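Chemist: In structure tokens below, several structures.
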Structure 1
Amino acid sequence: MKHGVAILGATGSIGKSALDVIERHPDRFRVVALTAQSNVAALLALCTRFRPDLAVIADPAHGKALRDGLAVAGVPTQGLGGAAALAAAATADGADTVIAAIVGAAGLVPTLAAARAGRRILLANKEAIVCAGGLLMEAVRAGAAQLLPLDSEHSAIHQCLAGAVGTRGGVRRLILTASGGPFRTRVDLTGVTPEQACAHPNWVMGRKISVDSATLMNKGLEVIEANWLFGFAPSIIDVVVHPQSVVHSMVEFIDGSVLAQLGTPDMRTPLAYALGFPERVASGSDSLDFLALGALTFEAPNRARFPCLRLAYDALRAGPAACIWLNAANEVAVEAFLARRLSFLGIARVIESALEQAPLHAPRSIDDVLQEDTSARRRASALVVESA
């Protein structure tokens, strides 16, 4: 039986990698729904290629262009516009698997909709769990959904825990690895440009996540994710810098054993793992050549030069509302940096100042989450202006 797949964020790097894996297994998977934010041309090209039942362009201004393009191309795909239609894609008939790859808080509502509908969710959207981890896990339980991580680090942890059946109580540490980003060895971070921050040494990613990698906020957000995904306290979730990006993460057990997941830095590997789970399916990624690897090195992250990692731990300990503020302030600050309205070092300063006003209560609904997100963005935007 073929699995129907909906891809939220189909034109991004995760979406493209997912479609590559899916295309390798036409007997296993069928594309049911695709979404994009505003890139109509790219979405139309994918619709022509994969013939989904439904296509959604989140920017409502482009809804007509999508529908007209589908008609001209003779593609029998239903075209919808507007952010509200993303939930329709996440719960589309015939889509038992939903790849949640929308960047930012916009992915929160459709991911929750997929969980409530009992779908298998392959999660690449950090914000859905960083901002609403409690609500998402509750929706997963209520809808009898399944949640599988797509981050290479969390996929590695999942694989290590799955390979050590019955030993959950014997876990000593989760060890998330970080490449260190493009500035791992750079001492002076003044004058950093967006182009330099986006030049990741190992991975090809979008601009926002590339900047997060450069500040180590990406790793901080992953610590928060790991706390929700696997249910372990922040005190036993560690981060080590591993520049080669070959060991994707590790689990240490109380007997001293350490299980690690290794592979080439290719997002198709965790995608294939999650799409086929519990079976293994070919991803198209290269085999790991141990003879050509050379040395694998590990070092402690420099939390003084990269304070965003510390801020993420602080927010996790402070509570769910602080995590919302952390994420929102980071999005605002990174956007300002990419627009050259804020310095690279200013990103952490804006986040830290915003966190000082984060409330301590936990959000009880999606409306609470969105309200805190709005408040945090407003405060962070003001801080960006003040820093100019």
Structure 2
Amino acid sequence: MDYSLVDRYASEVSVKVLRTPQELEGIREAWESWPGPRDSDIDFYLMFIQSYPRVLRPHVVVLYRNGHPDAILIGRLERTRVNSQIGYLRLSGIPARTLNFVYGGLRGNASNENTSDLITSVMQSLRSREADVAFLHQPSTDSFLYKAALTQPGFWCLDRLSKPEEHHTMKLPEAADHLYQGLSKGLRGELRRKKKKLLSDFDGRVTTRCYRLQSDLEIALPHLEEVAKKTYQRGLRVGFQDTPQVRRRLEFCAQKGWLRIYVLYIDERPCSFSAGTVYNGVYTTDYIAYDPAYRDYYLGKLLLVEVIEACYKGGVKEIDFGFGQAEYKERFGNCRLTESSVYIFAPNLKGFVVNVTRTVPGVIDKTLKATLQRTRLLSNVKRFWRRHAGEHPPLLGGLRKN
């Protein structure tokens, strides 16, 4: 729904929802003038909505001030399932039409007043049954967007499982001799020992290659698949999978000159990889994995060191380790943000049902984790699930990841 109002500074404010790619071209200039991460880049966004069958159409909320775009909230209407989770067990939720707002999707003037009006528009779309739920992907917990999403919706529409998480990045220094100063003495020692052992055991048989071109993908993707299929992530249906949608996304990034796929080989066999993109001076990691047969060699960390050095030489200013918690992110990262995804549920029966079917398993999961944490069993349970998933993926064939 579109509307106009006059704010306290007496400037005319109007909000409009753009629902077609053609309409988006009308605000391209403003969109590109505002900084943001790769996922909210207009061309990356248009590629995504064209490549993924679950996407029904764009849903970009534009706030105009005195007739000029002042802020946008970038989303898309999707046909999905709002899944819930108990430990590593993903429970398939009920089908829902979701307004999915991308990471970094608020560009422009992110003032308290603007953000409030944008969330008001989202709520109007939910009331008019355009969607059953809205999802905001990892806004910063100190942002107006996060606070508005947790306070403006009514009681039955609120997300009760919002969970702040740390998002780790590594700022690269200007001087090469400062590259690893931020790493702990213990980590630097581990890396030296593991590298020495690797080169001693496989003398002259370890190589690393970087793939950047679209023509490289026919070589690189089978190598990524060879490593990924051996990992516990594959058993959980997460991580890299060579699907048509993933191929299209990587092809697009290669065409843009963003693609960086690093693969470590032993005896010409792929054993570890890091696949990501360089966008506006930031290398963002999308997929990482290593062959568990070489676990004792720290291949993932040793490849990360090579990625860091390659990024530094290539003028990259920052490495983004992506979402989720992992020990290596904490140890290599020197900068962190606190972020949390937020759901807003439609104020109707379908929205209520979606909310309940997500919240109940979520509360069980939270309670179990707290109990295991108190009894110091949580790490043991995680190791069991990961080992079980890696060794017996068919047993987990019913798990889903949207």
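Chemist: When volume of the Cα convex hull per residue in Å³ is calculated, the result is 158; to which of the structures 1, 2 does this value belong? If you can, show how the numbers build up before the last one.
Modeler: Details: 1: 141; 2: 158.
Computed on structure 2.
Chemist: Let me ask another. Out of 1, 2, choose the structure whose coordinates give helix-only ellipticity at 222 nm (-39500 (n - 2.57) for each DSSP H run of 4 or more, over all residues; to 500) equal to -11500 when calculated.
Modeler: Clearly, the read-out refers to 2.
Chemist: Computing distance in nm of label points 7 Å out along Cα→Cβ at positions 158 and 254 gives 2.7 for which of 1, 2?
Modeler: Checking each candidate, the match is 1.
Chemist: Let me ask another. Just checking, which of 1, 2 has the largest value of relative contact order in percent (Cα under 8 Å, 6 or more apart)?
Modeler: Evaluating relative contact order in percent (Cα under 8 Å, 6 or more apart) on every structure, the highest lands on 2.
Chemist: Could you figure out which one of 1, 2 the value 0.25 for FRET efficiency 1/(1 + (r/R0)^6) of positions 310 and 342 (r between Cβ atoms, R0 = 30 Å, to 0.05) was computed from?
Modeler: Of the structures listed, the value fits 2.
Chemist: For FRET efficiency 1/(1 + (r/R0)^6) of positions 38 and 118 (r between Cβ atoms, R0 = 25 Å, to 0.05), which of 1, 2 scores largest?
Modeler: Comparing 1, 2 by FRET efficiency 1/(1 + (r/R0)^6) of positions 38 and 118 (r between Cβ atoms, R0 = 25 Å, to 0.05), the maximum is at 2.
Chemist: Comparing structures 1, 2 by FRET efficiency 1/(1 + (r/R0)^6) of positions 54 and 262 (r between Cβ atoms, R0 = 35 Å, to 0.05), which one has the largest value?
Modeler: On the way: 1: 0.40; 2: 0.75.
Comparing 1, 2 by FRET efficiency 1/(1 + (r/R0)^6) of positions 54 and 262 (r between Cβ atoms, R0 = 35 Å, to 0.05), the maximum is at 2.
Chemist: May I pose another question? Rg/Rh (Cα atoms, Kirkwood Rh), for residues 222-357 alone computed as 1.04: which structure among 1, 2?
Modeler: Attributed to the structure labelled 2.
A short reminder: the numbers here are calculations on the coordinates, not readings from a lab. All of these numbers come straight from a predicted model, not from anything done at the bench. Cβ atoms are built from the backbone, for glycine too; each structure is taken alone.
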